[in-house]
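> Next up, some structures in structure tokens.
Derivation of every value follows stated rules applied to the coordinates shown; laboratory data play no part. The structure displayed is predicted, hence computed values, not measured ones. Cβ atoms are built from the backbone, for glycine too; each structure is taken alone.
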Structure I
Amino acid sequence: MLEVAKVGENDVVYDLGCGDGRIIITAVKDFKAKKAVGVDISEERLKEAQQNAAQNGVMDKVELRRNNFLDENISDATVVTLFLLTNANEMLKPKFEKELKPGTRVVSHEFEMRGWKPKEIIKVEDGNMHHLVYLYVIGEHL
């Protein structure tokens, strides 16, 4: 997902529903993102993400927020990653169009943003499993 979005040192990455934090940790550690923010409603997941970030030595570049991602201000994001069901993506579309600046990349694993035109759809093979990764760019998505 981070590769598809071409994350680099000037990026601020948000992972909505961040789980154990692997996306935000990889964003700052391997892709050298300026900052990564993980948002999750589960306190348990956030504790796990915090432990993982600490073990990887990236706490200075990672923020973890316990919140419903619909209520989180994401206006400083340059990249947003999602592994949410299509109906959750559907609820996020108006928020993205209101808060995200043109050029912001939205990457969705497996589930599309209905009504939006993807810039790219990448098929990823993982052993016997096949996944789709959708890349959308705000301002070029309609």
Structure II
Amino acid sequence: MAATMKKAAAEDVNVTFEDQQKINKFARNTSRITELKEEIEDKKKQLQNLQDACDDLMMLDDDSLLIPYQIGDVFISHPQEETEEMLEEAKKNLQEEIGALESRVESIQRVLSDLKVQLYAKFGNNINLEADDN
């Protein structure tokens, strides 16, 4: 009998065009936030690689060495000091990119939480908006 009541409750809720638009927006934003988080992780790995390169350069004793630095697909040799400056600039740029991506994630999370409130208010337990953590 309880199953019949749940089935009847599920049938009572009508999904309007506006509700479907909200559900679609929620799905798009959930997908986008996943992509952004993956991009943030990639940028953090790149940042760690740059930090490792800076640490390795500090260990060098000979300042007269030319250090190869990759620009696109080409390696160009620079003096150690110039290479360190280029690495620091690259680290700074990556940190700014990570910050921008994280702020986009936060803004999308705010939109998602607003949509969750609206959709759960209308559909209750008939809708599942929680991410599957597999």
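> Have a look at I, II and say which one yields -7500 for helix-only ellipticity at 222 nm (-39500 (n - 2.57) for each DSSP H run of 4 or more, over all residues; to 500), as calculated.
Traced to structure I.
> One of I, II was used to compute mean count of other Cβ atoms within 10 Å over residues 27-34, and the result was 19.4. Which label is that?
I
> Also, quick follow-up: Comparing Cα Rg over 2.2 N^0.38 Å across structures I, II, which is largest?
If we compare Cα Rg over 2.2 N^0.38 Å over I, II, the biggest value is for II.
> For which of I, II does mean count of other Cβ atoms within 10 Å over residues 51-58, calculated from the coordinates, equal 15.4?
It was calculated from structure I.
> If log10 I(q)/I(0) by the Debye sum over Cα atoms at q = 0.11, 0.19, 0.20, 0.26 Å⁻¹, for residues 19-98 alone computes to -0.28, -0.83, -0.91, -1.33, which of I, II did it come from?
Of the options listed, only I reproduces it.
> Here is a follow-up. For relative contact order in percent (Cα under 8 Å, 6 or more apart), which structure out of I, II has the highest calculated value?
Structure II gives the largest value of relative contact order in percent (Cα under 8 Å, 6 or more apart) among I, II.
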